[in-house]
1. Given a value of -9000 for helix-only ellipticity at 222 nm (-39500 (n - 2.57) for each DSSP H run of 4 or more, over all residues; to 500), point me to the structure among 1, 2 it was derived from.
2. Here distance in nm of label points 7 Å out along Cα→Cβ at positions 18 and 138 has been calculated and equals 2.3, so which of 1, 2 was it run on?
3. Between 1, 2, which one scores greatest on distance in nm of label points 7 Å out along Cα→Cβ at positions 34 and 58?
4. If Rg and Dmax of the Cα atoms in Å is calculated from each of 1, 2, which structure is the one that comes out at 14.4, 43?
5. When distance in nm of label points 7 Å out along Cα→Cβ at positions 74 and 114 is computed for each of 1, 2, which one produces 2.5?
6. A value of 1.2 was computed for distance in nm of label points 7 Å out along Cα→Cβ at positions 26 and 98; which of 1, 2 is the source structure?
7. For relative contact order in percent (Cα under 8 Å, 6 or more apart), which of the structures 1, 2 scores highest?
Structure 1
C-alpha cells in the first residue's frame, strides 16, 4: 500500500526504525494466507517510554521462538479477530495472546457497518466467544497504563467515535 502523501514517516517492511523518541521494529511473519515458507506479513512493535505495543496484523497464528524473542514483553496488543479465512479469528488470536502474554488486548478487524472489508468479517461477539474473554472495558479512548500490575490479560473494546 503506498504511503499517504502527507505522512511524515512510513514503515512498510521489516526492520528497525526510530522517530521522535519512538522506537519501531518490523518483524517478518507468515501472512495468514501464505504458504508455509512465505513471509509476506510484518508484525510491528512500537515502544515509547515505558509502554510497548505490538500490532499483529494479518498473520498466521504460529510464532517462532525467534519472533517471540524479537517481540519481547508487551503491554498492549492490537490483534485482528474477524476470521473467515482473511485474518485471525478468535481462536487464532487467542493462540497469539497466550504466546505474547500482553497486559491488554484490543481486538480489531471485525464486522463493522461503517467498513467494507474484502471478505466479510465475524461480528465481535462471535470472535469474543473464540477468544473466551469478556471485555474488561468498552470505551472510545484508551490510555495505556504500563505501571499497573495485572494478573491476567485484559480485553479492551474500542468503540467507533
Structure 2
C-alpha cells in the first residue's frame, strides 16, 4: 500500500482532525499568544490554502498546506505528521508534494515560519534544504519563531 498524498479541502473531516491534533500539540508548548501564527481551518479556506492529507497504509498520518503568493513565493502552512508515523519519510514526501504544486504554479521559492520548540520540524526543514532567513510577508521579528526559505530551481 505505502504512502498516498491527496489534495483535500482544509475543512474536510480528515484535515480538521489532523489540524486539531497539531493545535493540541502546539498548545502544550510555551508559545505566547502573539507568537502563534497558525491559520485556523476557516482562515485556511478563506486564504485559498491548497491542502494535502497523507495516508500511510490507508491510515491518516499527516498533512500540509501551501498558500501561493503569485510571482513571489509559496508558504508552507499547517505541516504535521502524527508521532506514530514520524521517521518514515512522510514529512519529506509531503514537502515534495507541496513543492510540486508550487512549481506547477510557476513559483520557485518556498517559505515558512515555525516555532523554536518544533525541533523535529526544524530538523526536517534543514535536511530538506531550507535556509534560515529574516521574517517575510506579515511576520515580524519574534524570538519564538524561525523563518525558512528554499529555492526550488
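No lab work stands behind these numbers, since they all come straight from the coordinates. Keep in mind the model is a prediction, meaning the values are calculated, not measured. Cβ atoms are built from the backbone, for glycine too; each structure is taken alone.
1. Numbers: 1: -4500; 2: -9000.
Answer by label: 2.
2. On the way: 1: 4.2; 2: 2.3.
Answer by label: 2.
3. Values: 1: 1.3; 2: 5.0.
Once distance in nm of label points 7 Å out along Cα→Cβ at positions 34 and 58 is worked out for each structure, 2 has the highest.
4. Working: 1: 15.4, 43; 2: 14.4, 43.
This figure was derived from 2.
5. Details: 1: 2.5; 2: 1.8.
The structure behind it is 1.
6. Values: 1: 3.1; 2: 1.2.
Going through each structure in turn, the value belongs to 2.
7. Numbers: 1: 16; 2: 20.
Comparing 1, 2, the top value of relative contact order in percent (Cα under 8 Å, 6 or more apart) belongs to 2.
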